[in-house]
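We did not get these values from a lab; they are worked out from the coordinates using the rules stated. Remember, it's a predicted structure, so these values are computed and weren't measured experimentally. Cβ atoms are built from the backbone, for glycine too; each structure is taken alone.
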Structure P
Amino acid sequence: MTTLLALDTATEACSAALLHDGKVYHRYEVIPRLHAQRLLPMIDEILVEAGVVLAQVDALVFGRGPGAFTGVRIATGMVQGLAFASGKPVIAISNLAALAQRAWREYGAQEVCAAIDARMDEVYWGCYRLHEGAMQLVGEERVSAPESVKLAEGMNEAAGSGTGWQYADRITVKVDHAWPELLPDARDLLALAMPRWLTGDTLDAADAQPVYLRDQVATPKPRPE
């Protein structure tokens, strides 16, 4: 059976999860600014609990962002180090997708507008729809002011998931329910990674890169006349 190890540090939450022999082993803590100290011990704890060594892991999964710049870099650096050391492939999963997946796992939401507080009066956001047990992106992931959040084409109703929904009074999208307290969890990375593993959609360690979104939408300043 497939053995996957997932880790995430993109937000205030730090988590690690292992799928082995059909069972999930898991650690999750909300510990701002302590991710670098706790992540490796978490990984060691769940490997020991499952009786697994890194060499038995088929692939490494990580939350590639968007999220806090430092947090995303921690997860990226850790997964690259483990992948180089073990020679294992990597699967990169969106943290917004993980938020949508958590909303389905905990509340049964099948269409989700996921949003993460991006600071600087902006939110990272994207819309997702459930397909065969895994949330899939509908449209694009974006970063914008809360007022610019909108449902993807073809989505009439959705739920809200993630810290970006603390700005619900400024988001014009009408949702059935919103859970601003939800943070990404490595357990949901496992669920999203399995379809990719089965289709061979993996990366080499050197190609495991963070996605910040804000960098992608930066525009050059106009040159002076």
Structure Q
Amino acid sequence: MILQNITLQREDRPVFKDLNLRLTARKTGLVGLNGSGKTSLLRLLQGLDRPEQGSILERKNTGLIFQSPDQQLLFPTVMEELCFGQLQRGGVQAELEEKARALAMTYGAQHLVRRPTHELSLGEKQLVCILSVLMDEPETLLFDEPFASLDARATQHLLRLIKTLPHQIIMASHNLTLLEDFEEVVWLDAGRVVMQGPPFDVLRSFRELLSQPVEPESPGHA
């Protein structure tokens, strides 16, 4: 996907101004401080936000996985969650259930299909969110801090799964170690691209920024 001259406003605040960005690597990481534009970029790629100016070329069918699975899961059972999107598009219940069982088995989640979603662990819930997006057969998967609420074991399990996926992956993460073997990393700051390139170079520069002491704000004057 290629973003050309993108301008995006939110509540009269500029998020992106004349942003140009090419996202063609199979696995791309997004880094930046809070408020840098990572989530806004993912929402833009998903079509949840529309730019005031500019265009996205070579747009692909995308699926977005949010930071918190509880914000994404809507239904009382895993099977309902997996089938809902395509049922809304006119799919046949029995065929979709068969597809859901096959997909779950492919990713070692067949034991979850008949479970109530509220009984799942956070890691299991996030896995179901990924499977529900995969049911729609997207070309590109967008991840917005997908491991933020997970423990180390669940994180490593899902990361191994994600690395096996044949899809294009674009992932925002504060855990820089998880992005070290991605093909490229994009560093955003205040809605602009500071650096884009191999993970070693970009993450090293970004870590140098993080290691710098934060200067205290000047006291106000009466």
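Taking mean count of other Cβ atoms within 10 Å over residues 139-146 as the quantity of interest, name the structure among P, Q where it is greatest.
On the way: P: 17.2; Q: 21.1.
When mean count of other Cβ atoms within 10 Å over residues 139-146 is computed for each of P, Q, structure Q gives the biggest number.
By the measure relative contact order in percent (Cα under 8 Å, 6 or more apart), tell me the structure among P, Q with the highest figure.
Numbers: P: 23; Q: 28.
Once relative contact order in percent (Cα under 8 Å, 6 or more apart) is worked out for each structure, Q has the highest.
Any idea which of P, Q comes out highest on Rg/Rh (Cα atoms, Kirkwood Rh), for residues 107-146 alone? It would help to have the intermediate numbers written out before the result.
Values: P: 1.05; Q: 0.98.
Largest calculated value belongs to P.
So percent of Cα pairs over 34 Å apart, computed for just one structure, reads 20; which one of P, Q is that?
Corresponding structure: Q.
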